[in-house]
Structure I
Amino acid sequence: MKWDEFIKVVGNLPVIDTEFLLAGVSDFKSVKVQISRWQKAGKLIQIKRGIYLLDMPYRKVDVYEPYLASILKRPSYISLEKAMEYHNLIPEAVPVWTSVTTKRPGKFVSKAGTFYYRHIKSSLFWGYDSVTVNKQTAFIASPEKTLLDFFYLKGVRISFEYLNELRLQNFGKINLNKLLAHARRFEKPGIFHAAEIITKYIDEHKDEEKVL
């Protein structure tokens, strides 16, 4: 397969998955060799084995990073600091895309960014929503599950001082009843205690945020 022919096939795809692309192709091995050569030539960016992006000069479709994060490891959804940024619960931009998965933890680093995966047990794999941009569907934790995942996986000692350091903001996006209900589902006293502290913190600081 020549490069021009390849572009005709994949040019309108945001992400190239060779497992599906090459299914049923008779000259499978020769195309794989070509893909390896195109990668070395800088025409393709390998994100992980079998997953590629067209490099910028050849790319027709912008890649929605949450979508890329969702397909690099399935099942997974974006949570922790990156989801906090997405929901504008913290003011800082977060450079790493952190997701949770029921599979093994992992990390993928490329020109497309850094994608980090934390393991969570199957009974806690819930509390996320689907988001579609340019026909690319991603999965992102709700504001409430984002906070609970953070304190569950980070294992930090929650306090008003810590929430001040975190610079928690936009309290209106957090449904406190939902936060407490979600915390009960964890069946972990420490997580429910964290939800109670967050609730008290928001109750005491919500008027200050209105002034700001």
Structure II
Amino acid sequence: MRSFGNRPETYVSDEPFYAHYLAHTGKDHPGREEVIAHHESDWREVACALTGPIPGGKAVWYQKHMSHHLLPHMEREWMLGLTHAFLIRSPREMLASLAQVLDEPVLADTGLPQQVALYDWLESRTRRRPPVIDARDVLEDPPRLLARLCAALGIAYTEAMLHWPAGSRATDGVWAKHWYATVERSTGFEPYKPDRRVPPARLTSLLDECEALYARLYPRRLT
């Protein structure tokens, strides 16, 4: 999100369905009531806005979505008017991080089953494979992976995507204070370092489920 947000012609939206997700599921996430109060919670209104004119007269609209925010009752047809890319991450590292915020995450909280289902749906409807990038690959060679991603998306790559000013952004969701401490300190892509944290033992079966889903998308990633 910071990388695309540093492109001069790009507008950024941060998890626009989060308020609807919290209001509909009743999930007790940090800052829940503030998120619902501050952001649009009607998914239809959000989808309508996301397929309308790009704010600020920009040429590119980067929309950061969490796949688990796209709940089963939400229609999908509006997505066909957008260009999609999928970001995946090692389930072991993802769960170790998620467990720092959610005490008892379940498979749906990881977004992996929804991500695989959405990928399959888009491939079926568009007859094209959306680009997939893995977080580790990006950190190991940002210029190469970002250039390949931009080419797949039909936009020009720029080195402005490699570095950005530290701090918050007006486009960050109000949940930033709970989740974005590391993001706000960042000024670029740090070299990849294995995450030494491990998921709690109680999440072993969940990790196995996540690994199986991750293995569905990993072979399709850009390298």
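No lab work stands behind these numbers, since they all come straight from the coordinates. No experiment lies behind these values; they were computed from the predicted model shown. Cβ atoms are built from the backbone, for glycine too; each structure is taken alone.
Assign the value 15, calculated as relative contact order in percent (Cα under 8 Å, 6 or more apart), to the correct structure from I, II. Matching structure: I.
Computed over structures I, II, volume of the Cα convex hull per residue in Å³ reaches its largest value in I. A value of -0.97, -1.01, -1.10 was computed for log10 I(q)/I(0) by the Debye sum over Cα atoms at q = 0.22, 0.23, 0.28 Å⁻¹, for residues 84-131 alone; which of I, II is the source structure? Working through the options, I get structure I.
Using the calculated result 0.85 for FRET efficiency 1/(1 + (r/R0)^6) of positions 12 and 196 (r between Cβ atoms, R0 = 41 Å, to 0.05), pick out the matching structure from I, II. The value was obtained from structure II. Each of I, II could give distance in nm of label points 7 Å out along Cα→Cβ at positions 124 and 164, but the derived value 3.4 comes from II. A value of 2.1 for distance in nm of label points 7 Å out along Cα→Cβ at positions 148 and 188, calculated from one of I, II, originates in structure II. Check the numbers for distance in nm of label points 7 Å out along Cα→Cβ at positions 52 and 68 across I, II and tell me which is largest. Top value of distance in nm of label points 7 Å out along Cα→Cβ at positions 52 and 68, among I, II, belongs to structure II. For which of I, II does distance in nm of label points 7 Å out along Cα→Cβ at positions 4 and 204, calculated from the coordinates, equal 3.8? For distance in nm of label points 7 Å out along Cα→Cβ at positions 4 and 204, the value 3.8 is produced by structure II.
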